[in-house]
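Structures are listed in the sections that come next.
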Structure 1
Amino acid sequence: MSLKVLFIGGTGLISSACSRLAVARGFDLYLLNRGQSSRPLAEGARVLNGNIRDAASVTAALQGHEFDVVVDWIAFTPEQVQTDIELFRGRTAQYIFISSASAYQTPPVNLPITESTLLDNPFWGYSRNKIACEELLVKAYRDEKFPFTLVRPSHTYDERSLPIQGGYTVIDRMRRGQKVVVHGDGTSLWTLTHHEDFAKGFVGLLGQNRVIGEAFHITSDEALTWDQICGILARAADAEPPQIVHVPSEVIAAYDSGWGDGLLGDKTHSMIFDNSKIKHFVPDFAATIPYALGAEQILAWYDADPARQKVDENFNTLLDTMITAQEAVRPPSPR
């Protein structure tokens with residue numbers, strides 16, 4: 001008999017690939033969501049229409065159901081996780097919480113990151129909330145043996161998601177030969193993981209009793225500098241090598257606090273991951289899609305429909321302002 005699995009969400013950037021693979025591997029997959037995602041439902045999945053944030057709605061949607069595995073893709077605060085504990089106490093054999101690799105010690109003292117690396121991010125509220133969620137689940141396990149597994153994605157992407165602030169606006173600038181901003185000096189290392197690669201590791205954890213109480217990150221083994229990432233995107237866009245202006249992350253944060261939070265709390269620092277643990281528990285896991293191929297998929301998606309090629313003039317103005325100010329402090333080197 002196939003395992004009965006519930007994804008809360010299931011149509012997002014990461015979860016959509018996991019939904020498709022779970023169905024392909026024979027899981028009896030249910031998706032609890034509001035039906036508002038622009039990504040299509042996995043063919044073969046059963047939909048429970050409900051809003052996890054509305055008690056009456058979710059109670060009605062889940063009435064009469066128990067699950068072998070429950071995965072919450074959209075829990076971000078301890079209050080939301082506490083709701084899950086109360087909903088699924090005694091109704092599932094495994095609850096998987098989607099945490100974040102940004103919860104790891106920032107900046108990291110040692111690389112590569114392992115699952116035993118300290119959780120400590122003083123810069124980003126998003127990450128601190130994820131840490132608090134993990135701590136709540138550990139307590140629930142100690143108090144009542146609530147059967148959790150933790151999964152910490154790092155920067156995972158699909159064909160719609162550019163890894164750079166500003167999205168397609170930056171691609172448009174590259175194609176026009178305009179300068180673009182890269183934080184720091186462009187040499188920090190970053191790990192980008194295709195969502196189909198992530199899915200191979202994740203689906204392998206479903207229903208594994210021996211991963212109860214365990215934590216995993218699931219990432220590619222490819223590490224690239226941010227300058228390299230920009231260069232790969234420029235090649236995929238059939239643009240000339242990008243004209244990069246390096247701006248310190250702290251300076252970017254002074255111009256745009258939201259962008260700055262994501263840099264100082266995550267992307268400023270080199271992050272390389274040791275994937276030995278997920279490979280041990282899921283022996284067939286391997287990340288096989290290099291970012292050069294992923295970037296080609298992304299640009300093909302944008303180029304397939306001009307309506308997707310949205311340019312944000314406000315962001316263009318912000319970049320031009322930062323570039324002008326930075327070059328006044330540090331003029332560009334002659335080519």
Structure 2
Amino acid sequence: MTDLKLSRRTFLKTSLAATAIVTAPSIVRAQSFPSRPIKLICPWSAGGTTDVVVRSIAESASKMLGGTIVVENKPGGGGIFGAAELANAKPDGYTLAQLPISVFRIPHTQKVAFDPLQDITYVACLTGYTFGMVVQSQSPIKDFAGLISYAKENPEKFTYGSPGTTTTPHLIAELFSRKAGVKMTHVPFKGVAEGMQALIGGHIMGHSDSTGWGPFVDQGRARLLATYGSKRTKRWPDVPTLQELGYQTMSDSPFGIGAPKGMDPALTKRLHDVFKKSLEDPLVLATLEKFDQPVIYLDTEGYTKFAHDTFKAEKEALSLLGLLKVS
């Protein structure tokens with residue numbers, strides 16, 4: 001009996017030692033990471049809301065990593081180009097991407113070069129957007145009721161921009177226009193910076209997007225008609241939400257950081273920890289407040305679950321709008 005206890009004890013010690021030998025190199029590699037610059041893809045145009053926020057987070061995370069995170073803009077495609085690049089990148093931590101909600105939506109509407117449930121390691125969710133519809137300050141449309149009235153009297157004459165087809169700002173506009181029984185004309189752009197140039201230049205009548213329009217509103221160059229969240233914003237408390245006005249609204253569209261599939265768990269944790277810590281950086285928090293973006297943090301496990309749940313929910317929403325791709 002004594003020999004049996006000793007053999008079990010010896011087995012356990014040997015097993016634990018073997019596990020430590022296998023795990024140790026992984027931890028050492030994660031601790032020595034990074035040894036060269038990390039590429040963080042921002043799938044939106046330079047100078048837009050997301051670009052400014054991502055650069056602020058990247059700068060903060062770089063300091064904590066003791067390395068350099070270089071933001072690379074790849075606009076277009078509704079924000080999916082970062083996810084597409086992750087599908088073909090090495091899982092070494094040197095290629096990361098910002099992941100908007102469109103990553104879970106667009107695969108339901110067209111063929112894409114990635115599988116959001118198989119090709120991505122979800123590192124951490126960080127924040128989300130405030131969305132809204134703006135018009136030029138000189139526009140005769142003074143409020144949201146005025147927009148609906150104009151659209152009813154002038155079918156398809158109200159032209160509005162968004163950061164791309166099937167992005168959240170586009171789908172929200174489609175939802176409220178259908179509920180109101182009006183038809184508007186959608187004009188897709190690569191990002192809020194390009195869309196606002198078109199609005200201020202008089203090429204479109206309205207723009208549905210995140211708060212890259214904020215400075216234009218604050219400067220009196222654009223008029224904010226409604227926001228799309230569940231409650232009014234602290235920055236524009238007098239502007240109603242679509243929900244208040246009786247129209248269906250969507251979420252705050254959380255986003256975070258993704259990496260290629262097959263990442264070493266120790267490396268994923270190291271990246272997760274620095275991005276999470278960046279949400280405590282006063283400079284990052286000031287940037288989020290500038291664009292009225294809340295902190296929406298989820299750890300790796302929570303963000304992965306969010307990805308699976310959102311992929312399913314987006315399919316259901318697109319089905320209601322008749323926008324699912326034909327198999």
Structure 3
Amino acid sequence: MIARLALIFSFFCFTLFEAPPCVGAEKLRVAYPTLGPGSTPSWVTHETGFWKKSGLDVELILLSGGARMLPALISGSVDIILGSDTGVTLANLQGANLVRIGVTMNSLGYSLITQPAIRSLQDLKGKVLGTGRGRDASYARLVKILTDNGIYPASDVKFLPVGETPTGRLQAIKSGLVHGAVFTPPLDLVGSREGLRILHRINVPTLGGGINTTAPFVRQNRKVLLTFLRAYMEGIRYMVTQKQESLNVFFRYFRNPDMEALAYLYDDTTPRIAKGLRPNPESVRSILDQIAIDDPRGRQLSEKDHWNLTLLDEIQQSGFLDKLYRQ
């Protein structure tokens with residue numbers, strides 16, 4: 001199972017239908033970091049043709065990990081990134097000119113997966129836990145779980161950056177390289193099927209699938225971005241109301257015949273989707289607090305810094321979303 005899932009994270013970009021771009025359509029290159037919850041609505045929007053019907057030629061690109069997405073956005077290689085939400089703020093603190101125009105989700109569910117011999121959180125003392133590179137979301141979630149349960153991250157456990165992808169971290173647990181790590185659906189379910197233990201679950205107010213671009217791009221392409229966001233909202237409505245059709249899209253992206261795992265991903269994701277793409281201040285604050293672990297400037301930022309919600313304001317004032325959900 002894990003070997004098969006490793007292939008999931010290695011391919012660059014997969015589209016369900018091979019079709020020529022619309023003549024005269026506005027081209028947008030949109031990157032996403034992983035095959036996970038925050039990316040799923042973009043697949044459904046793309047494959048059901050909502051962007052295309054709106055006159056946009058959207059190319060979805062899998063750039064595994066935020067470390068590849070941010071340079072691509074800053075250099076102009078892509079126009080929009082869906083995710084890397086912590087990285088966007090860190091880049092702005094270093095002088096970048098990035099802006100958030102919306103968000104796909106305001107919460108994520110994480111599971112702490114461990115070797116089966118670990119039976120309680122207290123058993124983690126003295127153990128090695130896997131994270132991504134740097135103090136990323138997986139690190140932040142682990143720290144929260146540990147501290148909430150009286151375990152001191154600085155002294156009671158050791159963190160080991162391992163695996164370029166979550167699948168790699170899952171394999172590291174199975175091989176004994178690390179004793180545990182955190183995962184979002186569906187890899188927590190996959191891990192439990194492979195004999196690993198779901199030791200602890202946590203729901204975190206945080207941004208998922210943030211819609212990020214550059215300030216100049218917003219100024220120069222406002223009409224295009226309004227079209228992009230409206231079509232994305234249509235795709236989200238389709239996803240939350242058409243389960244089987246959405247699962248068919250998931251199936252093609254994952255190239256994974258395990259429909260139970262994909263249904264698990266769908267059922268966990270859809271209640272969390274922000275239908276109007278608006279951020280929850282609590283979720284924004286959690287990102288800033290995560291940043292403040294290493295950069296005190298994170299505490300000085302407000303929940304409105306680095307956001308431009310005027311596009312969503314315009315869509316809301318037009319009545320578009322209300323009409324969409326009255327259909």
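Taken together, the values in this text are just the output of simple stated rules run on the coordinates, not laboratory data. The model shown is predicted, which means the values in this text are computed figures rather than measured ones. Cβ atoms are built from the backbone, for glycine too; each structure is taken alone.
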With semi-axes √(5λ) of the Cα gyration tensor in Å, for residues 39-118 alone computed for every candidate in 1, 2, 3, 30, 15, 13 is reproduced by structure 1
Comparing 1, 2, 3 on FRET efficiency 1/(1 + (r/R0)^6) of positions 79 and 263 (r between Cβ atoms, R0 = 25 Å, to 0.05), the highest sits with 2
Comparing distance in nm of label points 7 Å out along Cα→Cβ at positions 47 and 287 across structures 1, 2, 3, the largest value goes to 1
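With distance in nm of label points 7 Å out along Cα→Cβ at positions 71 and 255 coming out at 3.8, pick the structure among 1, 2, 3 it was computed from.
Computed on structure 1.
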